[in-house]
Structure I
């Protein structure tokens, strides 16, 4: 069974529970109004504010700051070298290099989406667009300006939706509704399952695990086995990002960041 087939099979199973722990404080950073924290493949950390994007190394030193033309609705560093920021009020996106040099924003073609609600990366050059006009999802090949494939969300997901975040990972699409949880789709648009958890604003990935912070705990779900584990933490957090032996925690009131050592 190949890599993607293993994930698709695992997504039909049920999780189990395990407990782990985490490390020591390295640095605290005052930064108000943070909306989201995340991490790229190389272990660079990002904090997204209404004014722009702040990049930090694993020791909490700010290495770059970028003022954006509008508050970023979604920031997706999954590609590693092409960091995507989507600006809903502009119906446009920008692709930044890892050093966050300024780049022009690119308008979305209205033929792809009437009301583009969320946009994230797909592979090296494609975009995934969630269109609020009919709650459909389209994967667009940006090099050839064509829709590779599309599907419409089922009626249960379209009922009173509150979609706040979206990411593609390992060829699967993860769509977060802040009221109901994270729904997972395969490449053909088939709904595989929903991780029922309310109140999230985002989530991240570490290796083969999806994780998020909830009620002062870090919740992990293995994408191959769907086993779940919970790491207890003494550090209250609204969101967090893990990478390269470090953990970035966003305070519950979005007023600051804290960097900790981390080993799973």
Structure II
């Protein structure tokens, strides 16, 4: 009896170990997910003389583009956080839990007159002129009219435009942020074009490994993209019986899946 119990225990243990090795997606087809926190939003100057600014949650991306004039992270003007934050997906195609209310921040590279570069940002995807080149989703932010996120104040990201220098984005919006800090463009030729979005404060950083962290409930679950559906089955073979018989008469073997004769 003791020997039977030992064998039974070993069998159960081996089976449990085997099950634990099966990927989650195989066991229950649950989507792969990750917790994402807002990281610092950086602004890189494309050209000191011609203007243009890159906004990114990745410090390394700005350096990779060759923009050697990085500026300080963008400032918050509400709440206890110093810098603006953006939710950067863990990988291509990852999307936030819809209940969080985040929206994508799209980016376009604008090449004006064939040589001057600057960037345009919007939470709405649309077609623009032939000199606009879509770069995809920069990250995830909050709608332009939102004032708090899970009980904590958020900051507006404004858009300004100059015919000589292109687009520039700053902290706060005139009138809407009366009484709060509003960052003005570097030149008087810029005109206010509205609020792009609102953003939470930054909790993590891609420039420094251990930035100051404030307790918050801004964790957002992101889901991996679903794998593409399997291809449809091939259409049923409609070959006539006489054609199949002819195949065998000629020394072949009829392939019913591919609907052809093999020799």
Q) With FRET efficiency 1/(1 + (r/R0)^6) of positions 189 and 237 (r between Cβ atoms, R0 = 35 Å, to 0.05) computed per structure, which member of I, II shows the largest figure? A) I
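One of I, II was used to calculate helix-only ellipticity at 222 nm (-39500 (n - 2.57) for each DSSP H run of 4 or more, over all residues; to 500), giving -1000; which? Working shown, then result.
Values: I: -1000; II: -4500.
Going through each structure in turn, the value belongs to I.
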Q.
Looking just at volume of the Cα convex hull per residue in Å³, for residues 85-164 alone, which of the labels I, II belongs to the structure with the highest value?
A. II
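Taking Kirkwood radius over Cα pairs in Å for each of I, II, which is largest?
Details: I: 18.8; II: 22.7.
Structure II gives the largest value of Kirkwood radius over Cα pairs in Å among I, II.
Since every read-out is calculated from the coordinates, none of them should be taken as a lab result. Just so you know, these numbers come straight off a predicted model, no measurement behind them. Cβ atoms are built from the backbone, for glycine too; each structure is taken alone.
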